[in-house]
Structure 1
Amino acid sequence: MSDAAPKYRRILLKLSGEALMGEEDYGIDPKVIGRLADEIIEASKAGVQIGVVIGGGNIFRGAGLAAAGMDRVTGDHMGMLATVINALAMQDALEKRGAYARVMSAIQIHDVCEDYILRRAVRHIEKGRIAIFAAGTGNPFFTTDSAAALRAIELNADLLLKATKVDGVYTADPAKHSDAERFETLTYDEVIERKLAVMDTAAIALCRDHGMPLRIYDQTQPGNLGRILRGEPIGTLVEAA
């Protein structure tokens, strides 16, 4: 980041599991997770307190197997474990670069990470550590998008950021529709009414009910996180009317 002071004191960053794959078909691309770790560390050094929620779609999707006949609760629990794998990988990437990071899980896995306890999470980020929240909400039927919204609200974050592979929210899929237009801003209700693929409805409703601003941006463009934290209007902002 530049010498400009960051606009936000505390953020919650939602990374999809797919974002970690890079050009791979499965798993984690070390180059991608390394670059993301560099950007997170740069933001942390600028004084921003950071919590991170990571999905598990690069390893396992519970909803997909449930549709094929697996018990949904079992599938969702497997998906939660996939997020723990990704969180540990991010912790490793951050620590190899000299940062202090803590993985906190919504399900108890004492041998590999801490339990998620709100007061402890706040303490970690206040001390400049990067807190990585794994296992979603700890409950089946809730996505990691909902977990990200929940953690952002619990931590009293100034902004919820969702990192994706597109540069914001469009009227239609820009990969399929060349005339799709990108929104600069949206309200929560517009997202729900238009059924825009931003986050699941439960996550958007949580953000709406607690006034949590949400910005969707392209994480594949290096430096975007820093630009947003300096106040640049990257991607699409979802907030109250």
Structure 2
Amino acid sequence: MFKRVLLKLSGEFLAGESGFGISPDTTAQLARLITGALEGTGVELAVVIGGGNLWRGTRNGKGMDAATADYIGMLGTVMNAMALQDAMESAGQPTRVMTAIQMHAVAEPYIRRRAMRHLEKGRVVIFGGGNGAPFFTTDTTSTLRALEIGADVVLMAKNKVDGVYDSDPQKNPAAKRFDTLSHMDVVEQRLEVMDVTAITLCMDKGLPIVVFDIFQEGNLRRLFTGERVGTLIQSEAGGTP
């Protein structure tokens, strides 16, 4: 059973059917799912959320300076973090947003020891603003923050994908799912779990990753209580579907 967990969420999880922006109803449903899964487990939870529902770096900022486009994306993650915080507190879960880019009017600055203290007090900590620097994805931010706060695992939440496959299961009905993989398996087989910087850092530090479908009923709670769900990526595994 995990004591402290870093949950990586896609910004698209807040968008609803439109796939863009923030849907209050969809965000509230996600918040209730997370809050319900946490109840009574004693798990300390930190969250990193992406901003793809609002902005995707140079893909949206075509012709824009790449660093500027990335900073805009980081601001988008703060908007998502604030929306998720509001929904989780409405569901009864004390929550704090901490940002790598200081904006005192809306969130606390990220300070490692303060984040850990919030977790010890039972507050969910949502990290916004990436890691404060351009050219890094929220995957890398998830890994960095997980290591900094001493998380036991990174949970990579997916929608309608229940683990890591040898090919895209939505395009290939014969795709096979891996139960376990090593970090090196992911790199060598070029499996699209997270970006190379993030997976390499996990490998160097021995940080396990679980890829799972967060919207499959009961999955998140089962993970919080120590059950095997999805695909486990750890230092040593026999990467065979």
Structure 3
Amino acid sequence: MAKPKYDLIMLKLGGEALAGPEGTGISAPRAFDIAKRVKEIREMDVQVGIVIGAGNLWRGKEGLEMGMDQATADYMGMLGTVMNALALMDALEKAGVETRVQSAIEMRAVAEPYIRRRAIRHLEKGRVVIFGGGTGNPYFSTDTAAALRATEIGADILIKATKVDGVYDSDPNANHGAKKYDRLTYLDVLQQRLAVMDSTAVSLCMENKLPILVLNLWDEQALTKAIMGEEVGTLVSN
């Protein structure tokens, strides 16, 4: 079997990846689908870190519209990411994949505190590590948390798994003539304000020369093809 192109990846999932048909809550079948894809990567002997959002449970924007303080709304979102992390851990363990959840906000009864060297050790032992709690600070998105943790653990690539097969110049669901990009530079993304990740996350990846790959999570072959270095999705790099 050919050797994978990447030894260590960071997988960024939106909270909606776990949502049911209504777009909210946690769906067990969705969690098991994701676990199946992650298991396939682990069987290729690739180390996997995961950061997941909380859009299926809580959106800070909704709190702001209610007049809530932004820091409070953001902390609620961070707690939601830990709930999603625990649900995904359960699905992975049921699939036979040893998994650890580390949280940037300490809650020792349910998750390990985030410790960089411990996370790296778990990865070296073949465990999947799910990083919950965002960065531990308000005003930062889970995109930024994924870029930060990927940099800290020395990931080869940050893979953002979405519902579309790459980055387009406009919403492909609304505009059937939208143009798909196969490759972009970090500056392209920042200057054109393309919906890849927020600007803080993209800037962090640019500074650390960490490539970003955007692909369709629900394409059964996309993730494994990406790991093998095949052309899939949209690659953002220098």
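Any read-out appearing in this document is the output of simple, stated calculations on the displayed coordinates, not a laboratory observation. Nothing here was measured: the structure is a model prediction, and the numbers come from that model. Cβ atoms are built from the backbone, for glycine too; each structure is taken alone.
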Winner on distance in nm of label points 7 Å out along Cα→Cβ at positions 148 and 212 once structures 1, 2, 3 are ranked, highest first: 2
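If you work out distance in nm of label points 7 Å out along Cα→Cβ at positions 36 and 228 for 1, 2, 3, which one comes out largest? Could you put the intermediate results ahead of the total?
Details: 1: 1.2; 2: 2.7; 3: 1.9.
Comparing 1, 2, 3, the top value of distance in nm of label points 7 Å out along Cα→Cβ at positions 36 and 228 belongs to 2.
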